[in-house]
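Each structure below appears as C-alpha cells.
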Structure P
Amino acid sequence: MIQERTAEHSGLLKCAIFTALFVARYIISKFTDSYVIKLSGYVILAVVGIILFREDFLTGLKDFKEKPFKNTIWIFVGLIANYIAQMLGAIPENIFYPDYSNANTVGVMNAMKVLSPFLYISIMGIIGPIAEEIMFRLILVDKLRNRIPWVIPVIISGVLFGAYHMHVVNVPEFVSCFSHVMSGVVLAIIMVRKRNVIITSGIHIIFNLYALLTYAFMLSR
C-alpha cells in the first residue's frame with residue numbers, strides 16, 4: 001500500500017513538473033520574438049519529458065518491437081483518421097473565412113524564412129511533437145483515464161490542443177483552430193485505445209514533417 005501511494009505521488013509530481021514547464025514555455029513564447037528561445041523551450045521540454053516519463057517511452061518501444069506490424073498499421077490508420085478529422089474541422093473556416101490565414105501557419109512560414117529550414121523542421125517536426133504528445137496525450141489522457149471517464153480527458157485534450165495553436169484572439173482564428181481540436185481528439189482516442197506514446201508521437205511527427213516540408217517547398221519556389 002505504501003509503495004503504491006509513493007508511486008502515485010511520484011507520478012503526480014512528474015506530471016506537475018512537466019505541466020509547469022510546459023505552461024512556462026508557452027507564456028514565455030508569448031512575450032518574446034526570439035525563435036531561439038521558442039525552439040530551445042521545445043528541446044528542453046522534450047528532454048525533460050523523456051527523462052521524467054522514460055518508463056512510458058520504454059514500454060511503448062517494447063510494445064512496438066514486439067508488435068511492429070500491428071503498431072505500424074495503427075500509425076497508418078491514425079494518419080488517415082487525423083487527415084479526415086482535420087479536413088472536417090476545416091469546413092467551418094472554409095465556409096465562413098476562406099481567405100483567413102491562421103496565425104500558427106503564418107508564424108511557421110515567417111520562421112522558416114529567417115532560420116535554417118533543416119534546424120526548424122528538425123525541432124518543430126520531431127522534437128516539438130514529442131513534447132506536445134507528453135502534455136496533451138500522455139498526461140492529459142493516459143494519466144487521467146483511470147481517474148475519470150475516458151471521454152472527458154479526450155475532450156479536454158482536444159480542446160486544449162486546439163487552444164494551444166490559437167495565437168491571436170478573434171473569431172476567424174478561433175474557427176481556424178477547429179481542425180486542431182479534431183486532430184487532438186483523434187490522437188487522444190488512439191492514446192486511450194493503445195496507451196502508447198510512441199504511436200501518437202509517430203503520427204504527430206509524420207504529420208508535422210509533411211506540413212513543414214510542404215511549407216519549405218512553397219517558400220523555395
Structure Q
Amino acid sequence: MNKYNEHQSGFTLIELLIATTIMSVFLTIVSTMTIRIGRMYYKGILQTRTQEAVREISAEITGSVRFGSGGVAAGANYFCTGEARYTYVLGKQLTDITAEVSAGGDKVSHVLVRDSPSACTGPADLTSFDYASQRELVPPGARLVALSVTQVLGVYEVKVRLVFGDAVLLCSPSIVGDCISTSSVITAGLASLKGDIRCRDGNNVSTEFCAVSELTTIVQNRLQ
C-alpha cells in the first residue's frame with residue numbers, strides 16, 4: 001500500500017497564479033511590440049512608395065519642362081509644355097474600383113493625366129479616358145494635393161505634393177481644430193483641398209495607412 005508522503009514536491013495554487021500572471025504580462029508586452037513593429041514597417045513601406053511616386057511625377061514634369069518648346073502655358077487644372085499636356089484634379093483620391101466613384105465624391109478614376117493633343121486649348125476630359133493616348137501618373141490610393149509650375153527669374157519651379165490615405169486620416173492645420181481632434185472634422189476630402197494637408201495624429205487613428213511627400217525641383221528650359 002502506498003503511503004502519503006507529506007514531503008512531495010509540487011506547485012501551490014498561489015504559485016501557479018503568480019506564474020500565469022507573469023506569463024500573461026509577458027505575452028501582452030510581446031504582442032504589443034509585435035503590433036507596433038508591424039505598423040512601423042507598413043508605415044515605412046507606404047512612405048517609401050509615396051516618395052517614389054512623387055519623384056517619378058516630378059521627373060516626368062521637369063523633363064517635359066526642360067525640353068519643351070514654347071515654355072509653359074497654364075490654365076485651370078491643366079498646363080502644357082512642348083507637346084505634353086497635364087490635366088489634374090486636386091484633393092481627390094484615385095481609385096481603380098469603378099463602384100467607388102460617384103459624382104461629387106471623394107474618389108475619382110483619374111487624378112493626373114498626361115497626353116499630347118494637337119493643340120493645347122484646355123484640360124483633357126477625364127471622364128472619357130483613352131488608354132492608347134493618355135497616361136495616369138498617380139498610383140491608386142493616392143491624392144494630389146498640390147501641383148504648380150512657376151517661372152521665377154528665368155527658371156521653373158515644379159512643386160508636387162502627394163498624399164496616401166483616406167479622408168478620415170487627413171487633416172489641415174489651417175482649419176481650426178482639425179488636427180487636434182482624433183475625430184474627423186473634415187468629410188468628402190475637403191481637408192485634401194488644403195495645400196498644408198498632413199496625416200492626422202492620435203491613438204485612435206491608423207497612421208500607418210497615411211503618408212505625405214512633397215518635392216520641389218528647379219529646372220531650366222533648354223529650348224528658350
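So here's what we get for this one:
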| quantity | calculated |
| --- | --- |
| Per distance in nm of label points 7 Å out along Cα→Cβ at positions 134 and 158, the highest-valued of structures P, Q | P |
| If relative contact order in percent (Cα under 8 Å, 6 or more apart) is computed and equals 22, the structure in P, Q | Q |
| helix-only ellipticity at 222 nm (-39500 (n - 2.57) for each DSSP H run of 4 or more, over all residues; to 500) from the coordinates reads -25500; which among P, Q | P |
| Entry that produces 20.6 once mean count of other Cβ atoms within 10 Å over residues 78-85 is calculated, selected from P, Q | Q |
| For 9.3 (mean projected area of the Cα convex hull in nm², for residues 30-149 alone, calculated) the corresponding structure among P, Q | Q |
| Which of P, Q leads on volume of the Cα convex hull per residue in Å³, largest value | Q |
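Bear in mind that the values in this text are calculations on the coordinates, not laboratory data. Everything quoted here is computed from the prediction, not taken from an experiment. Cβ atoms are built from the backbone, for glycine too; each structure is taken alone.
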